[in-house]
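Since every read-out is calculated from the coordinates, none of them should be taken as a lab result. The structure displayed is predicted, hence computed values, not measured ones. Cβ atoms are built from the backbone, for glycine too; each structure is taken alone.
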Structure I
Amino acid sequence: MKIQPTELQGVLVIEPEIFSDARGYFLETYNARAFAEAGIREQFVQDNQSQSNKGVLRGLHYQKEQAQGKLIRVLLGEIFDVVVDLRPESSTYGKWSAFNLTATEQKMIWIPNGFAHGFYTLSETADLAYKVTEFYAPQHERVMLWNDPDLAIPWPLHGEPILSQKDNAGHSFREFKKMGWE
């Protein structure tokens, strides 16, 4: 397993070793020892899976309390995955990074708590699996606008994205800076 830092403090790209032969393939998606050696010592409490159709944009989501660390991977299809650093004490506060994640490559992204997360589905459908470090708490969930001009994320859109009502009514990064984690 190869684990590499990204330009965002704490966000890691994880490349599992894939063992392929005529029967198919095998890979490790989680190894507590390897993760601990890379600095990921959090305990995962919940596994989630979602499916999205082409053009669906989910996010940018975060929880103001019970903030979740997330280990994201794509089981089927391809997504454009985005993380935004919301930790005021971080040297990368207010910065974002994007990653193309595919089922073919099997790369994963580790997103520590304190980040907003979202993705846009590039393939006809995409199935995602993600492990989280805190239980989902809908009363603490918040949404930052995916198209915030201050963040200026260049989403690779093909027409208007398909959004939930919640994702369409998010707040800006400027509003987040005023409210903080309160």
Structure II
Amino acid sequence: MQVIRTEIPEVLVLEPRVFGDARGYFFESYNRRTFKEATGLDPEFVQDNQSRSGRGVLRGLHYQITQPQGKLVRVLAGEVYDVAVDLRRSSKTFGTWVGMTLSAQSQQQLWIPPGFGHGFYVVSDYAEFFYKTTDFYAASAERTILWNDPALGIAWPLAGEPVLAEKDSKGALLRDAEVFA
């Protein structure tokens, strides 16, 4: 596995070692020992989640203020633009974001540590999105930052107005949001 640090050093791009031939391919999508050796981190994953979304769907920016979740995210089918926003007030990178294209074809994964907001926008006809989390989902702890907060200035690759859930269209501005210390 190759690890690539992003502009926010704690957010990591992971490239698995893929073995392919005329039959197709094989790779380990997660191996605890390999992850620890490559990243120096040893998160305990407790929940796996999967979603399917059509073109133009934007999900996020979500986080849990208590029971913060680290997430290891990847795309099983299609392509998304994935974004992580640093919501740790004590961090030098507070309020900054990193974004990248994740696709089934590239097989890259993104490690988003606890303390970050997360969202993605579907750029293909549909996308199947999969992620492992380091804590359980807690509806009462879930918060949403407005996906188009001008203070963040996220450069979403929009093709028209995004398709949003009600909670995503009513997210808080970063300046008003409950964030991490």
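When distance in nm of label points 7 Å out along Cα→Cβ at positions 45 and 149 is calculated for each of structures I, II, structure I comes out greatest. If FRET efficiency 1/(1 + (r/R0)^6) of positions 77 and 173 (r between Cβ atoms, R0 = 30 Å, to 0.05) is calculated from each of I, II, which structure is the one that comes out at 0.60? This figure was derived from I.
For which of the structures I, II does the calculation of FRET efficiency 1/(1 + (r/R0)^6) of positions 125 and 141 (r between Cβ atoms, R0 = 25 Å, to 0.05) return 0.15? The read-out was computed on structure II.
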